[in-house]
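The next part holds the structures, each set out as structure tokens.
Each value in this text was obtained by applying a stated rule to the coordinates, not by laboratory testing. Just so it is clear, the model here is predicted, and its values are computed rather than measured. Cβ atoms are built from the backbone, for glycine too; each structure is taken alone.
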Structure 1
Amino acid sequence: MKKLVILIIIIFSASGLFAQKTNPSYDSVLAEKLGADAFGMKSYVLVILKTGETSTADTAETRKAFAGHMDIINRLVKDGKLIVAGPLGKNDLKFRGIFILNVNNIEEAKLLVQTDPAVKAGFLDAEYLNWYGSAALPMYLPYSEKIWKSGF
């Protein structure tokens, strides 16, 4: 009997080590607004932009397509659909840049990316992956407007 009591005490003591922690800073209103799950995370779509099949010596056509590419980026940010965008360094995979889209699924992401003139013209192609990250990621956007000095 004494061994059983000791075993029960050990089990209850150890269970405290594995108990889930609660966050004293948790803000349920903010978590709901951002679409966070219990872990503060949510699903996004990661888009990897890569070199497309089209190449041309017409610099005016290329310039126009990539100006439209920047316009789409700005519109998607304004609409709350694009959370992260940026170019990648040179690599052997022909990856050019990434988008992290705040959308529900890959099909919705494809519809948005297909509006990009550089994608439409075939200068860029896209790969789509579901990505699970911090629901707070969109909160950096207001600060990004305050730290750039000159634009493209």
Structure 2
Amino acid sequence: MDISAKSDYAVRALLALATHGPDPVRGDVLAEDQHLPKKFLEAILADLRRAGLVRSVRGAHGGYLLARPPGEVMLGQVIRAVDGPLAEIRGRRPEEMSYDGAAQHLPQVWVAVRSALRGVLDETTLEEVLTGNFTRRVRDLTGQPDAWEPR
């Protein structure tokens, strides 16, 4: 899986929003806080607003707010809001794939990959990332001996 810059920036911006409290935060402040390109972040915030994950407030003291508490925002929702489905094969969903011959069972693997991604991203909230108090599943996965080693 490739986590795009767009998804990474979206999650980081929402984490920064969650730490800024109840007042709206301007996009340039979020960009500076997380060292993100301002113009790109503004486009991402627009996607997050359309998805109902942030609210925007106009005016001199305007900016962005989380639309829900951080404990109610799942990472999977954020990624889907800016990048679409979690797992695609050449622009198609895993269950839409069909192969002949030696590869006939490959769609089962693609569906399993999507399920594994959902198991982490749809069960991990912004609040858990902020506090480091992750579910057992995430702790178990990151605690595996080779989890932090590149392959």
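Between 1, 2, which one scores greatest on distance in nm of label points 7 Å out along Cα→Cβ at positions 37 and 61?
Checked 1, 2; max of distance in nm of label points 7 Å out along Cα→Cβ at positions 37 and 61 sits with 1.
Ranked by distance in nm of label points 7 Å out along Cα→Cβ at positions 109 and 133, which of 1, 2 sits at the highest value?
Between 1, 2, the highest calculated value is found for 2.
Could you figure out which one of 1, 2 the value 4.4 for distance in nm of label points 7 Å out along Cα→Cβ at positions 21 and 85 was computed from?
Corresponding structure: 2.
Supply the structure label, taken from 1, 2, corresponding to relative contact order in percent (Cα under 8 Å, 6 or more apart) with the calculated value 34.
1
For mean count of other Cβ atoms within 10 Å over residues 45-52, which of the structures 1, 2 scores highest?
Structure 1 gives the largest value of mean count of other Cβ atoms within 10 Å over residues 45-52 among 1, 2.
If semi-axes √(5λ) of the Cα gyration tensor in Å is computed to be 32, 19, 13, which of 1, 2 is the source?
This figure was derived from 2.
Using Cα extents along the principal axes in Å, for residues 93-140 alone as the calculated read-out, with 48, 19, 9 as its value, let me know the right label among 1, 2.
The read-out comes from structure 2.
Could you tell me which structure in 1, 2 was used to calculate helix-only ellipticity at 222 nm (-39500 (n - 2.57) for each DSSP H run of 4 or more, over all residues; to 500) as -15000?
Structure of origin is 2.
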